[in-house]
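Any read-out appearing in this document is the output of simple, stated calculations on the displayed coordinates, not a laboratory observation. Since the structure is predicted, the reported quantities are computational estimates derived from the model, not experimental observations. Cβ atoms are built from the backbone, for glycine too; each structure is taken alone.
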Structure 1
Amino acid sequence: MAENQEPQSPEELIKYIASSLVENTEEIQIETVEEENKIILKLSVDENDKGKIIGKNGKIAKSIRNVLKLASTKDNSRYILEIL
């Protein structure tokens, strides 16, 4: 994604948020798995950056999931974020 460009998909949105939080942006990987009526986004980052994505008591992860939930209302899909 180019600089100053808005994310166009939930995958790009998660990658954008994650790259703002972690140090090793090259290690960010997002795998998309489609199941019945939901789409699961599996986010994996460097082991040293996992704490930055999850946050204290899971607050950052919960916030990312809330943003994803809001973004998913745009295309009437149900997205679930898994942090690996």
Structure 2
Amino acid sequence: MNSLSALSLRMQGSLMVFSLLIGTFLAWYALGAIRWDIFMRDPQSRAGRLLRLLLAVLIGTGIAGFVLQYSQGAALMHS
């Protein structure tokens, strides 16, 4: 593997990790608008916060997948 393709793989990996983190952060922020006390007995408990984190990761993965697929599609249209 030459250094250019290794650099490209590193860039793709970095973009993937970055988009996952940003997607999870955006989902966490958006989930803050929900009144959790309607759904849970104690939303500030450890289990309540863990549920919110797991939902943020799940939704953030979908957001990141969309962004990555969109960028790949846009790159294919320009090549």
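If you line up 1, 2 by mean count of other Cβ atoms within 10 Å over residues 40-47, the top spot, with the largest value, goes to 1.
For structures 1, 2, which has the highest computed value of distance in nm of label points 7 Å out along Cα→Cβ at positions 16 and 48?
The structure with the largest value is 2.
With mean count of other Cβ atoms within 10 Å over residues 8-15 coming out at 11.1, pick the structure among 1, 2 it was computed from. Here the read-out was taken from 2.
Which structure, out of 1, 2, was percent of Cα pairs over 15 Å apart derived from, given a value of 66? Of the structures listed, the value fits 2. Structures 1, 2 were shown, and relative contact order in percent (Cα under 8 Å, 6 or more apart) at 29 was computed from 1.
Among the shown structures 1, 2, from which was the value -11000 of helix-only ellipticity at 222 nm (-39500 (n - 2.57) for each DSSP H run of 4 or more, over all residues; to 500) calculated? It was calculated from structure 1.
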